[in-house]
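Take a look at the structures listed below.
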Structure 1
Amino acid sequence: MADPALAPSALSAAFSALGAFDPAPLFGLSLFPYLAFLWWAWRCGRFPRLALWGFSATLLFVLVTIGAALVALRVYGHQLADVDPLHGGAEAFLTLSNTLVLLGFWRGSISKPSQPGQ
């Protein structure tokens, strides 16, 4: 059985190592599965058109966020989360894309009456 006195220091070391990890490469890599999803979603023809535009607008949010983060760092010397007008403006694009997805699926559910037994 492990010594309980060692557990806090091991946990602290694990958290320190995790805190030193730079997640930036993961964000770039996450673009590829999302692009694959978009390609499939547009090709399968089973998504409402407005929802597809919303999913695609998420890429616009990513681009706007990257631009806003660069401006925040170079002009204000802070990260994006610390520059409220830029952060709020970038998040507005996420709100727009989410709203398009929601309205697309909502309109799609209204226009197709449910069949009995479903």
Structure 2
Amino acid sequence: MKNAKQKGNRYENQIANRLTKSLGIDLRRNPGSGNMARWKGDIVPIEDRDRIKFKWCIELKNQKTLKIPAWIKQAEEEGKEMGKKPVLIFHLHNSADDYAVVKLSDWEELAK
């Protein structure tokens, strides 16, 4: 189990670094990976001002077996607790690709 946790931690750090560069917001692993009482999600903004304006609760998964419905449910529950929009980001094994899953209404808003 230790290797699975380390793999998850590496993935969280990798995506936090990638999104920090692409979004211009300093994101880091959430201590406790979503279990922290004050802030939900696997990666969160570091600065308080960014936490206020950042509208996403990010759930990350790097597992061989895809459990997308369960992962979406987890992202939605944590997003609701935080008053944020849920986004699920997962790695597709045997590929170099990562995918983001959002509600269609949220995607429509982004696509405008």
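When Rg and Dmax of the Cα atoms in Å is computed for each of 1, 2, which one produces 21.2, 63?
Corresponding structure: 1.
Can you spot which of 1, 2 the value 2.2 was calculated from, given it is distance in nm of label points 7 Å out along Cα→Cβ at positions 15 and 87?
Derived from 1, not from the others.
Which of the displayed structures (1, 2) returns the greatest value of mean count of other Cβ atoms within 10 Å over residues 55-62 on calculation?
Between 1, 2, the highest calculated value is found for 2.
A value of -24000 was derived for helix-only ellipticity at 222 nm (-39500 (n - 2.57) for each DSSP H run of 4 or more, over all residues; to 500); which structure in 1, 2 was it taken from?
The read-out was computed on structure 1.
Identify the structure, out of 1, 2, from whose coordinates distance in nm of label points 7 Å out along Cα→Cβ at positions 31 and 95 was calculated to give 2.7.
The read-out comes from structure 1.
Figure out for me which of the structures 1, 2 the number 2.5 belongs to, where distance in nm of label points 7 Å out along Cα→Cβ at positions 39 and 63 was derived from the coordinates.
2
Matching task: 28 is the computed value of relative contact order in percent (Cα under 8 Å, 6 or more apart). Pick the structure from 1, 2.
This value belongs to structure 1.
Each reported figure results from applying straightforward, stated rules to the coordinates on display, with no laboratory input. Bear in mind the structure is a predicted one, so any value in this text is a computation, not a measurement. Cβ atoms are built from the backbone, for glycine too; each structure is taken alone.
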